[in-house]
Structure I
Amino acid sequence: MTDSVQPVSTRSAVRDWLMTDTPRSRLQARCGRFYLGWLGLIRNPLAMVGLVIVLLLLAAAALAPWLTEYSPYAQDLRGRLQPPDAAHWMGTDELGRDILSRVLHGAQLTLYIVALVAVIAAPVGLLIGTVAGYLGGWVDAALMRLTDIFLAFPRLILALAFVSALGPGIENAVLAIALTAWPPYARISRAETITVRASDFIAAVRLQGASQGRIIARHIVPLCVSSVIIRVTLDMAGIILTAAGLGFLGLGAQPPLPEWGAMVSSGRQFLLDQWWVATMPGIAIFVVCLGFNLLGDGLRDLLDPKQGR
């Protein structure tokens, strides 16, 4: 009886520690905010579906070498264009390669592209937006006109132009997508900065002698991070589709890399008779984009302070 009571009391103590209104340290306050956010997220079933899909993508990318016995590059011309069966759950392509293995290893490329674009584009947009919003004047006008120039072109068209100039390849595709992805983050950061730059706490920090750079880095940027995170999560689907589009056109990842867009491109000529060659990577693109969109919507509802909860 004592053993059964002990875990319950321990969980209760941990919950009380997380839910306290008077945290004793920054770590406790941050853990409490994270716990409250998690409670809010699990109340949204669609967001949890998106989270599960994203976690499955991470697991597939991490465990790809152990989830299938076939190499994504091994060719078997005698077994080419085989339909899905017990040996090859997603069938084989025109070179006899196992499609399931290529889809699983393609998850690694997808995460590689998404992570690099987010790491490059989000900080650039956040910096440009906060600097423009806080300084205002001619700095704001110059940076926002530059942002408008990038926003005037469709993302895929602009990425095609950059890749055509840089040359085909996955690294150049990542750089091209990042160069087209930062303007929305700059717009959001600028709008958030304008709403808080005249706040009393910013005036108090300024009176204490803090420099403009310190105010932006220590007080403005943290307030804009949540909005940027939401937009980045929602943009993941667009990034994946842009990367797949470049791969489909032969300007992204180059053969024999198992990139989903390139797999759809190589299988489109067999679509009528051997539908699985192009359909399986297409389904992977659809499911992953759906997962990021559902998760992004849930994070927006959770982190957006304008939502009246």
Structure II
Amino acid sequence: MDILARCNLCPRGCLVDRQLKTGFCKAPKNPKVARAALHYWEEPCISGNRGSGTVFFSGCNLKCVYCQNYDISEKGFGKEITVSRLSEIFLELQQKGAHNINLVSPTPYVPQIIEAVDMVRGEIKIPFVYNTGGYESLKTLDMMKDYIDIFLTDIKYKEGKLAAKYSHAEDYFEVALSAAQKMIDMKGLPRFDKDGIMKSGVIVRHLVLPGYRKDSIDVLNAISQKLPEGGFLISLMSQYTPDPQLLKNYPKLCRKVTTFEYKSVVDEAIRLEITKGYMQQKSSAEQKYTPPFDLSGV
């Protein structure tokens, strides 16, 4: 894990010694986990009917101001565990019937995840999912090539000013698009089992934000032009759920997305023929779909 001595796992390249201090993501040297349990609210091909074996890591290299997982992404709630314990968690989730092992915000812990997977490689029979905000280094993705089966990635913004304001990453779009291209190159066309559960491939998510439907439309046009047709599933999300206290300095984000806004984005996806995937119901914009971070399974 020499890379943690001068950490450059993500595009921020903090170069801090994680044994002595934390960088932008606030992730310590050891894996820090807030919850490890079956999760039923991912895309249907991920959650299925038995749930996705989700491991929520603490810390994040984006820290979006509207993050539903704020307690772990910014506040750092969680418990530090050993790599050996992480490998045991993978096995426990498989034993509970999970369709996959779903690693949420895994980027700061890639070396530890690799070590943990190697410990149980002969025993794990289900896919690994890399569930990321999309701000990824191509070099780090290369490290995961033989460890990850499914990439579940975001492309949040097209406009750099929005990315800077809300996720502290002005270069977000260029980075996230390149990352998505890399993921598709590595995994190829989406593959499913006989029950429609995803076995390998890429899902590209986009969350529609209130007041920014035009940026969402720009994201879709860029995806249409730059990513291979049929090479990924799209997931257009309407689940944005504002926390007024969290967003007191961002009044434009203090409401839900309207039906008109979301329908405009869906209509553009249809026009561009980016329809292989999922369009959310507006009813998904509820706090109940955010799991409790209570150290379950840790």
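Please treat every number below as a calculation from the coordinates, not as lab data. This structure is a prediction, so every number in the text was calculated from the model and none was measured. Cβ atoms are built from the backbone, for glycine too; each structure is taken alone.
Set I, II, criterion FRET efficiency 1/(1 + (r/R0)^6) of positions 29 and 173 (r between Cβ atoms, R0 = 30 Å, to 0.05): the highest-scoring structure is II.
A value of 18.8 for mean count of other Cβ atoms within 10 Å over residues 69-76, calculated from one of I, II, originates in structure II. 53 is what came out when percent of Cα pairs over 23 Å apart was calculated for one structure; which of I, II is it? Answer for the origin of the read-out: II. Here distance in nm of label points 7 Å out along Cα→Cβ at positions 45 and 133 was derived from just one of the structures I, II, and that gives 2.6; the source is II. Looking at relative contact order in percent (Cα under 8 Å, 6 or more apart) over structures I, II, structure I comes out largest. The value 0.05 for FRET efficiency 1/(1 + (r/R0)^6) of positions 101 and 189 (r between Cβ atoms, R0 = 25 Å, to 0.05) was derived from one model only; which of I, II is it? Structure I accounts for this read-out. For which of the structures I, II does the calculation of helix-only ellipticity at 222 nm (-39500 (n - 2.57) for each DSSP H run of 4 or more, over all residues; to 500) return -8500? Here the read-out was taken from II. As an exercise: distance in nm of label points 7 Å out along Cα→Cβ at positions 229 and 277, calculated from one structure in I, II, equals 1.7. Which structure is it? This value belongs to structure II.
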